[in-house]
Structure 1
Amino acid sequence: MVPAETFNPDNMTLRHMMLQDIDQVLQVEHRCFTAPWSRQAFVTELVDNRLAHYVVLEYEHRIVGYAGVWLVVDEGHVTNVAVDPDFQGRHLGEFLMRTLMDYCASQGLLRMTLEVRVTNSVAQNLYEKLGFVGVGKRRGYYTDNNEDALIMWAELSRE
């Protein structure tokens, strides 16, 4: 954990994810998820998926978070959001989500959706704070333990 007294948010940089970021992204992925994406999954997203938009959040040249979304017709589908456990509790997940939401709105999208583990109340609370509402479940969605996913949707601001 980076101590709060040494953390300087002015040293944060947000930018598009690039292929050379994948090693550091995978480190965060493995620290955050019990069923992490593979290297090839990220390569495919960056190289082959024309619908995908991914960003990384750097702190002093270290990737500490990332997020991705697919732009499908008039909807954004959040694929993943992760913040390194050493940097959690500093509203960086919220910052990444707001970044995706702003990007989707700027592209003319009307709403966003995501799936979240039914047991992940911390993430659900964040999404609800951002205007997402639970609308259903996907049974057995997570392959590591067959856990259900809560499907959440949010309408995007038309400002």
Structure 2
Amino acid sequence: MSGKIESRFADACIERCDKESEQVIAAETPAFLERPIAYLEKHKNEFIYLESDWFDKIGIDAVSLEVDDVFGTYDTMVGLKLKKAAEARIKAYLNQELNGEETKYDLMFDHADGLWNLNFTLNYVNAFHEELSIGEAYNLIYLFLFKLVEAADHECSAELK
């Protein structure tokens, strides 16, 4: 694993959880991120939950990653702290940046929490490939979400001028 990924998630909270019950199976160390992403193919009953200061800095509560039981794709679930008014900008970014034939994402604003629940198919993100490690996949997710937030903030700043 590259030093950049290792240092980015060195202090992360990493948990393997059961999909059905959402109970924690095990807390993991950053060394777990060196495993191939195909780990999830072999453990379809699990999802990986990761909290990191790096995600927090861009307004992401946590990121969960799992394999979809029906389509076999890698699904990413996040809570995104952007205003409700950012909906059009978020959708425009997702439609432009996710490349796939099937449903690429689900986006819903949660008024109670004041954040966007975003689920997207990691397979449709540029640079995704099946040989990624779990850490590389989370780094790819981070970069994708960083650019999403940057695009939404840039658009919002331009509208204020």
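Things worth noting here:
- Given -0.92, -1.24 for log10 I(q)/I(0) by the Debye sum over Cα atoms at q = 0.24, 0.31 Å⁻¹, for residues 62-117 alone, calculated: source structure among 1, 2: 1
- Answer label among 1, 2 for the case where Rg and Dmax of the Cα atoms in Å, calculated from the coordinates, equals 15.5, 51: 2
- Of the structures 1, 2, the one that 2.3 was derived from, the read-out being distance in nm of label points 7 Å out along Cα→Cβ at positions 70 and 150: 1
- Value 18, calculated as relative contact order in percent (Cα under 8 Å, 6 or more apart), assigned to which of 1, 2: 1
FYI, it's all coordinate maths here, none of it is from the lab. Quick caveat: nothing in here was measured; it's all calculated off a predicted structure. Cβ atoms are built from the backbone, for glycine too; each structure is taken alone.
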